[in-house]
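Multiple structures are listed underneath, in structure tokens.
Each reported figure results from applying straightforward, stated rules to the coordinates on display, with no laboratory input. Predicted model only: the values in this text are computed from it and were never measured. Cβ atoms are built from the backbone, for glycine too; each structure is taken alone.
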Structure 1
Amino acid sequence: MSKAARTKRFKHKGDFVTFKPTEDDIVLTYKRSIAMGILPGSYTRGAGNMVGCLGEVAVSHYLRNSKYVGDSCYTHDLIYKKKRVDVKSKSCSSKPKQHYSAFVNCKQGFTPDNDAYFFTRVKKDLSVVYLLGWIKSSQLQSKAIFRKKGDVDPDGFVFKSAGYQLLLSSLNKPKELKQGLI
């Protein structure tokens, strides 16, 4: 793919980057989703696979020369500049806002086996992926709030699983990871 074609697929809008997937991206996403099957403990029973896989595809295009390893590794999805990056994606129906949150499902006090988390939001119709930002795995627990399953946040959202929540505004900008600031 030419640099001009790649540039058209990514638009920097404020603090986020938008990605417009092609038909080939959707086909690849579907194949990965089917191969993944239903993961143990999935409360969506596999329905979120397309969202997660498309987030991974978008980030892998954005981080040129990254290597996808999500089909054989369960602690991270990409290798980028010798760093292990885990992509976390949620579905959405509108453009995300800075006061929205990112989330990593896990037990309290866990030790991540990766170097960074990269967060995305994927429109429900799979037409746009928002690349939101990233955080070093070593900083997650000090910058995020641990939520227990069943906790309710100030907006009334009930957490379906335990994990660490942080505001999108606290994430490093997507381009900073490309610049090697991990």
Structure 2
Amino acid sequence: MNANWLNYVTAFGSIATPVIVLILTAIGWRYRVRLERKIELENKLRENRIGVYNQILEPFIILLTSDEAWKSDPKNRNRDKYQCATQIMLSLEYRKTGFQLSLLGSDSVIRAYNDLMQYFFQGNFSTPATSGDVRSWMSLLGQFLLEIRKSMGNEGTNLDNWEMLEWFVNDARTYRNPKTEMESKRPRLD
């Protein structure tokens, strides 16, 4: 009886092994196809995202360009950069790009963009901006740039929103830590 039982187990193992291998191969193949499709889709989306991000950032780039650099370009000599940036942001094309962003962007990019735009929608721009206003919108812009960076494959970045601005805003550190910067510029009395 033990010999018959051993024969049944051996026969079952002989039949079950190729079936299990076939099932595991099918599962592995399906997983690989899904992963390759996801990677291919991400690569296509990345190309589209770059274009959308560039268009969305254009008015902010204009606003943060120094007056000297803006006027040094012959096509900008008689144009006000603030008016130009505002016209871009109010244009139908910019709105269309905003819709593209809402469809292509990651959740965190869209949230950061929403925060930035809500700041501008709620703002009172009939009066000159205070340093607190500038600090707020620079912080929001830096967060938006940071989220774009993360969505483009740098999820593990150690940079913060202010470090995203330091390379092109010469007084970003002043706005980041207004008290620290002010204290360091005070003359010492000792």
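Assign the value 25.6, 83, calculated as Rg and Dmax of the Cα atoms in Å, for residues 15-94 alone, to the correct structure from 1, 2. It was calculated from structure 2. If you work out distance in nm of label points 7 Å out along Cα→Cβ at positions 55 and 79 for 1, 2, which one comes out largest? Largest value of distance in nm of label points 7 Å out along Cα→Cβ at positions 55 and 79: 1. Of the structures labelled 1, 2, which one yields 0.75 when FRET efficiency 1/(1 + (r/R0)^6) of positions 31 and 63 (r between Cβ atoms, R0 = 25 Å, to 0.05) is computed from its coordinates? It was calculated from structure 1.
The value -7500 for helix-only ellipticity at 222 nm (-39500 (n - 2.57) for each DSSP H run of 4 or more, over all residues; to 500) was derived from one model only; which of 1, 2 is it? Of the structures listed, the value fits 1.
Of the structures labelled 1, 2, which one yields 9, 39, 40, 11, 1 when P(r) over Cα pairs in 10 Å bins from 0, in percent is computed from its coordinates? Of the structures listed, the value fits 1. A value of 15 was computed for relative contact order in percent (Cα under 8 Å, 6 or more apart); which of 1, 2 is the source structure? Among 1, 2, the structure yielding 15 for relative contact order in percent (Cα under 8 Å, 6 or more apart) is 2.
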